[in-house]
Structure 1
């Protein structure tokens, strides 16, 4: 069709559908092929053309392929396929909690790297002594939100603190907030009259002129919930680039993501009322404990746990994500 790209938004939406269909077709073909190979391998073992070790390895690969496709099948919500904005806030507890927030930031950056996602730190507030007070990370790639929505909530650390002179075991908390990064194909109602802007000088390294230009932007949006009438101020800061218009654009995109997520939360809440789900998953609840001394990380929603604390803190959280999606994706 020669006029296919005349309507760019419609064309892009159609291309996304094609991409999704291609994924499922190719995924099925891969699974079908490896299952056939496994079936043949059983016969080859009898004829001693394939060793039992090779058969076991192929079996593990087959199960992994099938489970990977099954896991992606859990991500059927409209927002699941989107990129994500992930924000981490340290809890009460000073340096220990701020250090914990920075450890979580590293964990998600490493997870993103492992899975081929592009990451951008759009706002970072470092602590005075060690760690961070808060950070906002943009994680871009297919289904980033679908996977990372499982991380929404309070994360609890228990360890002997290096910042405690008595060597006491301490408990720290950090909150993780995950919202889908909406694109231009999603319609979100923003009332321009409710927006106000401030500018400020971006800090950090970068040369002698870095603090002389007010490139940082602060967006304030007076949000009124259309369902309850409640009002709140949404505050977004962006220092991602030294280009103020670009930072304004990024802040507006973040605002659209937040408003979109609020609407989706309302829809999910209404759906849960209708379906009377077996378990309510509340935003902001304590979801996971990381107990360093006992070498244990446990998710309180699924009861999945592992002793590989080091691996988890290095970004190996896929099994936690999988357990969450397998148990709760049908209730969303």
Structure 2
């Protein structure tokens, strides 16, 4: 069986789709498993041993799919365009969620919707189950990070001026949703505490478009030494840096999920999004390592919400203090 998985478009969803990808591989170990992915996440899927081939979703992607003659496609995104592309490419069996007028484009259409509080890993696993895969009792998103990826990460750190030793990695931006950003001065206060009490410098990660936000956060830190790598790493190199870090601190973002997958102790600030559904997965790891994740959150009546920019007082994030985050850090990374 030649199976094509149309991947999700965002880094956090890549991590949350790992149990589904692994379930599909386990269901057909002698078959072929390919991933169709957008350019910015394709390089992550190439790291996975379960994946035989990665097709970049670009202008020529449809021709590649037609030529490859896949038997079926499992379509993780819920957009009309993702279903249309695979129908036009002639993949005979197409499994996905109905909605957005795309049900007619699918040969097996599942009803959308998870129960409130259900984690998004199950959204992807339901599609794998519809393709004949067995649902694992304990979904695993752990990501083994190779020596080569770690070496490339250390090279990027050295280029930024890191001389070795323990450090904290952080992601303080969120380019898609400003409402998910904790206030930069509070991040800086936590960085200074990590420097004063634990001697940890901070490595800021992010895209090139997040550099101005990172620069502002670095300037606000008074005691911490901060290395800004925004725009200076590939996603595999960022994964390697997260694997090397002693601690991760950040907003609800894709890099928080990568940190959890790498096994790094993590503290994530949640506000407008629901940690029950979108937190880094904290189920058992295949490698047996303990999962160390803490959520810093102050509940409000208006959260969760779907606003990219808060229209009122941003109380869900304003209510989280540096003391809250430092207390959370102590639970996953004792002094």
Q) Comparing structures 1, 2 by mean count of other Cβ atoms within 10 Å over residues 17-24, which one has the largest value? A) 2
**Q.** When mean count of other Cβ atoms within 10 Å over residues 73-80 is computed for each of 1, 2, the largest belongs to
**A.** 2
Q.
Quick check on the output: 58 is percent of Cα pairs over 26 Å apart, derived from one of 1, 2. Which one produced it?
A. 1
Q) Quick one: mean count of other Cβ atoms within 10 Å over residues 121-128 came out at 21.5 when computed from one of 1, 2, so which one is it? A) 2
**Q.** Among 1, 2, structure where log10 I(q)/I(0) by the Debye sum over Cα atoms at q = 0.08, 0.11, 0.14 Å⁻¹, for residues 65-240 alone as derived comes to -0.33, -0.62, -0.96
**A.** 1
Q. To which of 1, 2 does the computed value -10500 (helix-only ellipticity at 222 nm (-39500 (n - 2.57) for each DSSP H run of 4 or more, over all residues; to 500)) belong?
A. 2
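Since every read-out is calculated from the coordinates, none of them should be taken as a lab result. Remember, it's a predicted structure, so these values are computed and weren't measured experimentally. Cβ atoms are built from the backbone, for glycine too; each structure is taken alone.
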